[in-house]
Structure 1
Amino acid sequence: MSIDGNTYPGITIRRLATVDDAMVGRLAEILLDCVEGGASVGFMLPLSRTTAVAFWQRVAAGVAQGERALLVAEDAHGPVATVQLVLSQPDNQPHRADLAKMLVHRRGRRMGLGAALMRGAEAMARDGGKTLLVLDTVTGGDAERLYTRLGWTRCGVVPNFALLPGGGYCDTTYFYRELA
């Protein structure tokens, strides 16, 4: 796979127009792995498979209704990473989207998949007429470093905004990206 001149051997990144039950199950595995690995992505430990599947079923419905766009990176073993664009915004914000739930399974980390998904999401947003993206992430985490490295603008930190999966507060950093 090649994105912006970078090659990701053995990786396919694609936008899903529909999300079937089999894909819901595979995406649930990514979510479970990320939360078990300590990622603060809105879920607490222990995260049940039932809860993870229910989350992805809601995402699948949003994709089907055009409210969300979903990118998935797949290797020889199946889906390994994913990111979403929340396209459905208030009437006075049709120009923007929220980037959400960038998840990379531990087997796919340190391979450039997060950066590839971010570039893909930005391109997808541009193609959809969006000119502004926003996101939030755990302060001091790997994702914050990635977004900074990719040129996103840090606009602030909210202390004690969320809980880590195992408990304990974490700060949240907000970023935006203006698309040309």
Structure 2
Amino acid sequence: MKEGKLLIATPVVLGDPNFHRAVVLIADHKPSGSLGFILNKRLEYTLNEVMEGIDSKFPLYFGGPVDPDSLFYIHTYGTDIPKSIPITNNVFWNGDFDFISERIRSGELSSDRIRFFLGYSGWGEGQLEEELIQKSWELIDNNLQSELIKKPVKSMWQEYMTSLGGKYVLWSNAPENPRFN
């Protein structure tokens, strides 16, 4: 597995509210475990509501159930943001938050180039590989690279499920709660 890949939740994870219909960007993968961010679960509040001294209303996303009181971010500013960690050639995560805060206050950062998350998704050694074997996830390439941050989240999971074809097309059109089918 490689950083920058996308995990698409399959119906196998139906009972897990954290990952139900989730699209996760893998930001870090090592033999000891993996870390990623759920891209398509926007929260009802904005960055200025959780960060003192920030006035901009950047959207916030639920990155995953691990460390939900901590702020993380992915961006396409690359090494322009000091201490950024590359995911792909065009997408990075985290970096110097004081630098980012200053750029937010000056209006230099754009929400179509940076996405903020509360929490992250994490897997211990071998855990994600086992979930892939169990078909809880489908692993796909991130062909959009930097465009991924701009992608609307409302239909993201459905679009990826449809692109997988076969049995997933049926699931992509199922109601969010199968009891309403």
(request) Work out the source of -5000 here, i.e. which of 1, 2 gives that when helix-only ellipticity at 222 nm (-39500 (n - 2.57) for each DSSP H run of 4 or more, over all residues; to 500) is computed. (result) 2
(message) Using FRET efficiency 1/(1 + (r/R0)^6) of positions 45 and 93 (r between Cβ atoms, R0 = 30 Å, to 0.05) for the comparison, can you identify which of 1, 2 gives the largest number?
(response) 2
(request) Identify the structure, out of 1, 2, from whose coordinates FRET efficiency 1/(1 + (r/R0)^6) of positions 53 and 125 (r between Cβ atoms, R0 = 41 Å, to 0.05) was calculated to give 0.90. (result) 1
(message) Quick check on the output: 17.8 is mean count of other Cβ atoms within 10 Å over residues 85-92, derived from one of 1, 2. Which one produced it?
(response) 2
(request) Out of 1, 2, choose the structure whose coordinates give semi-axes √(5λ) of the Cα gyration tensor in Å equal to 28, 18, 15 when calculated. (result) 2
(request) Could you figure out which one of 1, 2 the value 21 for relative contact order in percent (Cα under 8 Å, 6 or more apart) was computed from? (result) 1
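Work out the source of 1.9 here, i.e. which of 1, 2 gives that when distance in nm of label points 7 Å out along Cα→Cβ at positions 21 and 117 is computed. List each step's numbers first, then the result.
Details: 1: 2.5; 2: 1.9.
Attributed to the structure labelled 2.
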(message) With distance in nm of label points 7 Å out along Cα→Cβ at positions 101 and 165 as the yardstick, tell me which of 1, 2 scores highest.
(response) 2
(message) I have 20.9 for mean count of other Cβ atoms within 10 Å over residues 77-84, calculated from one of the structures 1, 2. Which structure is it?
(response) 1
(message) Matching task: 1.6 is the computed value of distance in nm of label points 7 Å out along Cα→Cβ at positions 133 and 149. Pick the structure from 1, 2.
(response) 1
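Each value in this text was obtained by applying a stated rule to the coordinates, not by laboratory testing. Please read all numbers here as calculations on a predicted model, not as lab measurements. Cβ atoms are built from the backbone, for glycine too; each structure is taken alone.
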